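Scrolling down, you'll hit the structures one after another.
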Structure P
Amino acid sequence: MKGEFEMQLEKLYTVNIPTGVDLQETSAMCGDIGDQPNQRTFGAYIYINSHMEFQEIKGLGGAFSELGGKALLSLTESDQQQVASDLVKDKFSYFRLPVGASDFALSEYSLDDHDDDFAMEYFSLERDHEYMIPYMNLLKKYAPEMELHASPWSPPAWMKDTKKMAGGGGKLIDDPKYYEAYAKYFIKLVEEYKKLGFNIDRINVQNEPEADPIFPGCNMDVFQMANLIKNYLVPAFKEAKLETEIFAGTFRTINEATACEFLSENPGIENYIDGIGVQYTTMQPLYNILQNYPGMKIMHTESVCYRGENTWPQAIALYMNVVNYLNAGCDTFTYWNMLLNEDAKSTWGWKQNSMITIDEENKTYKHNPDYHVMALVCSCIKPGAKRIVYAARSKVGIAFKNPDGSIHFMASNFLDREDVGTVTIDKETFELKLDPFSITAFRVK
């Protein structure tokens with residue numbers, strides 16, 4: 001390869017973790033096992049092969065929310081522009097849109113709260129125009145190729161057996177006229193957002209369908225979801241000539257392994273879905289799905305939210321989650337609350353992390369540790385990138401070939417000293433230096 005052209009290794013972005021952060025547990029989780037006698041465990045070693053390709057990356061992004069939009073709009077106009085640019089310019093392209101209220105809405109609402117409106121005559125984005133759409137428009141200025149994946153936390157209250165969106169799950173009424181109405185609801189969602197210049201590329205049918213939350217939610221077992229998709233959503237989308245993909249999920253493994261259950265208990269359902277959406281899951285179900293359903297698209301839909309501490313150990317865990325989900329075969333990674341105010345508190349009473357915190361009263365903002373991790377990740381991975389072989393000793397990382405042919409990779413060093421070693425890329429070897437307590441993105445050019 002050296003005879004054909006000279007490759008160069010360029011350091012793109014480094015996140016240096018502040019001194020004093022306890023990384024002992026993190027190091028153990030990452031396999032930094034230290035120096036052992038009679039074994040070559042010292043010195044970084046990374047092997048990358050760009051000729052072995054895996055999934056194509058659809059995009060990276062974060063989730064919109066009413067509370068995030070309200071916080072952003074509290075800033076001066078110039079600061080709104082700066083925060084929007086900081087968040088997404090040359091970074092995010094694929095965003096999550098709640099359909100109606102999420103747990104970070106100002107209150108519960110759907111896009112059609114008119115009882116028994118089976119024809120969707122009263123479907124409206126009026127509520128979204130207050131905070132959500134201005135938030136989206138601000139970010140789209142700096143991410144013009146923005147695409148959306150959407151999921152409801154709950155159907156409209158009148159479609160549920162409990163007749164309420166929040167306060168204890170409830171189920172979508174098991175009746176064809178409600179299924180038909182819900183399919184129309186999804187179609188109107190796609191069509192009305194399209195009129196505003198936003199492409200909803202994918203829908204996930206139900207957020208966390210096994211949960212029974214106090215915030216907006218809906219219990220939807222794997223059989224009801226399969227019935228809704230196969231017999232109502234797929235035919236309705238086809239008739240409406242929509243190109244939006246239909247994903248089952250979003251599934252977790254906190255309570256139940258519903259992603260695997262959905263596929264195994266509904267034989268043939270893989271022929272009616274475009275993929276599976278997952279969040280808060282272990283990696284084993286993803287390996288099982290891809291082994292049994294080769295080529296199945298799996299998307300990551302929500303990062304771990306924590307409780308508003310915004311610490312460096314949590315940011316390191318975020319980095320490891322990005323690496324783990326993408327190495328397991330996901331074609332997206334979705335950060336949860338991109339922006340929150342200084343309280344960081346949900347309408348239903350608990351705090352969560354964010355990339356940027358906005359002080360609404362003082363009209364100031366600050367970047368949290370998660371921001372720096374996601375900026376590093378986005379410097380390395382572009383839409384259309386193909387994951388390639390990455391193998392390393394004690395260094396959590398991942399590698400990609402981007403659409404322009406460049407090779408990018410990330411590597412961690414959670415030791416308290418600089419780690420010097422080598423990286424071999426397509427048989428060419430480079431010296432590699434990793435700062436102590438750091439995560440670094442590299443480009444080969």
Structure Q
Amino acid sequence: MLTLAIFLTFLSACTVSKVEVSIPTDAFPNEYRTNYLMTDSIDIGQLDWRSYFQDECLIQLIDNALTRNSDVLIALQNIEISKLQLKRAQWRNIPNLQLDIKSSTDYPSEYNLLNIENKQNIEDFQIDFGLNWEADIWGKIKNQKKVAIANYLQSEEVKKLIQTTLIAQIAQCYYNLMILDNQVALAYKNMEINDDIKKTTNLQFLAGKNTSLAVEQSEVQGLNVKKIITDLQLQIFLQENILSTLTGTFPSPQQRQQFLENSRMSKNIQTGIPTILLAQRPDVKSAELDLEIANAEVGIAQAAFYPSLTLNANVGLQSFKMSDWFNIPASLFGIVAGGISQPILQKRKIKTNHQISLANREKTVIKFRGVILNAVSEVSNALVQIDKQTEQQEILAKQRFILESNIEKTKLLFSSGQANYLEILTVQNNLLNCDMDYNISKRKELFARIELYRALGGGWR
């Protein structure tokens with residue numbers, strides 16, 4: 001009878017659906033929205049971060065962060081946990097084996113049948129090995145292993161995602177500090193210009209060639225520049241503290257290059273084709289693994305519709321007297337049992353769970369498309385930012401060249417009384433604003449280059 005049941009169980013296996021959903025092939029566009037030439041095999045995301053960032057001070061900061069940052073350390077522990085869970089899952093199809101040693105003494109009441117037969121008590125001594133095993137006919141255990149493997153791989157991808165994000169944040173903080181240093185230097189240089197103008201204004205006032213209003217306005221201009229310097233110094237202090245936190249250290253000054261020109265970063269902006277993102281971006285790979293997990297969970301939910309086959313066996317020694325406990329073979333006993341369990345009245349619960357797993361899988365496909373859309377958008381945005389900020393810097397460089405020339409001309413005209421203080425203050429303000437705008441544009445360009453590297457999956461190698 002058991003043989004027939006097993007045969008029927010295997011026969012019904014033919015009805016189990018093996019359909020799995022693959023990643024949508026139309027999720028990736030053919031190209032990014034950019035004017036840059038793309039190739040299908042080379043992109044900066046494949047570069048090691050030490051090759052992309054070539055500044056020794058920055059490299060040291062990143063090295064420190066990768067060994068001290070709390071998010072990275074937590075991610076490493078999560079990988080270890082997933083690894084242990086995977087090892088446990090790999091043993092799920094192995095039979096359970098356990099050893100039981102039992103001893104009992106039964107003391108009956110005076111009115112018990114045993115006392116009527118003049119038996120004061122009954123002793124029972126038993127030692128046995130028990131084995132039980134569930135046959136993985138419908139792939140439930142196999143799919144559970146798939147889930148564990150995907151979870152482990154996902155923990156690796158999460159760690160990569162944390163690392164790429166962390167490296168990008170550190171690089172942006174680092175270059176922002178140098179931009180702020182540069183802005184402070186430019187502000188001090190502008191203050192020197194203002195000091196020269198103020199001296200000339202005072203001399204003209206003493207000679208009766210200018211008014212006290214001109215003297216006061218030059219003083220106000222100097223105070224305005226000092227205010228800008230104070231604000232920049234505050235930003236530097238706060239930025240250093242942020243960088244300290246990212247690198248896992250207490251707030252402290254951060255070593256960096258004295259001049260922005262001394263810091264080297266790859267100028268390469270090759271992106272490759274969008275499908276490369278699947279192999280390189282941790283969040284895209286993680287979304288793909290989500291789909292693998294969803295497929296496996298559909299398989300697990302589907303297996304619940306079908307019978308489960310279990311086998312049990314026990315072998316050991318048993319005796320009512322300790323002296324006969326190890327009297328082999330007389331004390332030997334064994335039990336072998338097999339069973340098939342088919343859900344009947346749980347259908348609504350099982351069917352609902354299966355439908356939920358299908359809906360969750362569909363959600364995973366939608367999420368995958370969303371991750372790809374976001375990734376492609378980030379790459380495209382970074383490319384246009386690099387392009388437009390480079391163009392803007394060329395415009396600002398020309399503007400600065402004219403303003404520098406105007407400063408010298410206006411100072412001469414002002415000294416000879418052919419220009420008033422408002423004209424020279426206007427040129428001075430324009431030069432300061434131009435310098436600040438150039439540095440802001442440079443910062444946006446550098447941030448975009450860092451963002452492009454991260455958006456292409458760079459930083460975890």
Structure R
Amino acid sequence: MKNDLIKKFFSFSYGSWIGLFIGLITTVVTTRILTPEELGKASMFTLLITVSMIISTFGTDQAFIRFYYEEDENNRGKLLYSSLKIPVLITLLLSLIILFYHESITYYLFNESSMLLTISVIIGVIFQTLNRFGKLVIRMQQKANWYSLIEIISKVLPLLFIVIFSIYLGSDYKIMIYSLILTLVISFFIQASLGKKLWKVKHQSYSSTKYKPIDIIKYGSPFVFTVLITWLFQSFDRIAIKQWNSFEELGIYTAAYKIVGLIVALQAAFSSFWTPVSFERYKKFPEDTKFYSEIMKIITFLMSILAVLTILSKDLFVLLLGNDYQSSSLVIPFLIFMPIFYTISEITVVGINFMKKTMWHVPIAIVSCFINIIGNWMLVPKHGAIGAAIATAISYLFFFILRTHISMKMFPVNYELKKFYFVILSVLTFALISLIKVPDIMLHIIGIFIIGVIIFIYYKDLKVFLKNKN
């Protein structure tokens with residue numbers, strides 16, 4: 001482990017981090033404008049266009065990534081249009097379905113029906129899909145700075161539009177929908193202009209490409225089920241709150257989720273950094289398992305400390321969100337485990353990826369999703385957003401356990417899991433204690449004690465890491 005690993009990590013994520021803090025400002029502004037109920041309605045729009053994008057792309061985005069560098073450089077624009085053929089057809093079909101059942105769909109999502117909302121949903125579905133490919137083009141062309149700039153723009157625009165629309169529409173959830181739609185439209189046209197070499201209309205003919213639409217479908221279609229299961233696993237908490245509780249609880253949960261987005265961004269940045277680093281390390285030193293063990297322990301140490309500090313700071317977040325979102329302080333301590341378990345599992349799952357046994361990701365996602373659904377079914381009707389957060393934490397713990405132990409069967413690594421489970425159990429217990437009305441001073445004493453325990457457990461590992469780093 002060397003200094004360049006840390007430098008490489010930060011070079012992957014500067015655009016995301018700037019955008020993240022702009023997004024945090026947007027959350028603070030939004031929760032001052034919208035009530036929890038209105039924010040809950042707006043979150044359903046985001047869920048719908050996300051799942052619609054997964055269905056409409058039909059895995060062709062993954063095929064575009066896979067075949068991009070194998071295609072002749074002059075034909076990459078044709079590959080793009082070839083990859084877009086199926087998404088265009090599916091998006092058209094989805095749009096017709098939304099139009100045909102517009103009253104039922106919009107009423108389920110927003111508790112009201114209107115043609116304007118229907119048109120908004122259709123535009124959102126279309127441009128969410130186009131944005132997926134627009135970003136991919138910039139990414140595959142390795143225009144890193146432009147990619148980061150787009151990330152920042154996509155966070156600045158909603159903030160501006162929310163403020164502007166709120167002047168005319170007031171505290172109405174539609175300001176979020178219209179802001180997101182305009183952001184998607186503007187972002188796509190910026191992406192298309194930056195990647196105009198591939199977006200030229202002349203590329204619509206793909207007769208001379210190495211890979212035809214049928215090849216793209218064959219490669220991409222298996223991804224659809226996996227991505228949908230993963231989406232359901234990651235989103236069922238919000239669906240459950242909408243179905244079995246109320247829009248108000250959904251708004252509370254959404255606000256807490258946006259705060260935890262700080263850690264989710266850290267998770268995404270680490271994943272972008274770790275994937276190429278781990279494969280490169282395995283290629284050069286296939287027998288060196290100690291490297292993965294050391295990284296896992298250090299990340300566990302950092303994420304556990306971060307979890308305790310987040311729980312200790314939960315009441316400060318209420319000051320950011322406003323009094324209407326006071327209940328969010330009880331949701332955050334459990335939501336924090338979602339990015340923590342996922343981030344650490346990105347390290348321990350390497351055996352599955354190294355051995356090319358990626359089909360294991362499907363049953364892992366299915367089992368975790370099933371646990372999530374059962375947990376939400378049991379907890380959400382009575383406990384609302386807090387119940388959803390607890391169910392999410394439990395399902396992600398099982399997600400970690402499955403990824404880790406299946407991976408270790410293929411690529412044995414001594415992660416010293418007894419240490420890990422003791423630390424996680426301690427932090428989970430602390431999260432449960434935070435739900436009880438104990439004096440703040442007592443909560444802080446317990447939190448500081450747990451931080452001391454974590455430092456004591458990983459002290460030797462920290463010394464080894466710092467020694468190797470230097």
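Where does the value -7500 come from, among P, Q, R, when helix-only ellipticity at 222 nm (-39500 (n - 2.57) for each DSSP H run of 4 or more, over all residues; to 500) is the thing being computed? Of the structures listed, the value fits P. When Rg/Rh (Cα atoms, Kirkwood Rh), for residues 166-317 alone is calculated for each of structures P, Q, R, structure Q gives the greatest result. Computing Rg and Dmax of the Cα atoms in Å, for residues 94-261 alone across structures P, Q, R gives 15.1, 44 for structure P.
Tell me which structure, out of P, Q, R, gives 78, 28, 17 once semi-axes √(5λ) of the Cα gyration tensor in Å is calculated.
That value comes from structure Q.
Given a value of 3.5 for distance in nm of label points 7 Å out along Cα→Cβ at positions 302 and 374, calculated from one of P, Q, R, which structure does it belong to? That value comes from structure R.
Throughout, read-outs are computed from the coordinates displayed, never taken from laboratory work. These figures come from a predicted structure and were not determined experimentally. Cβ atoms are built from the backbone, for glycine too; each structure is taken alone.
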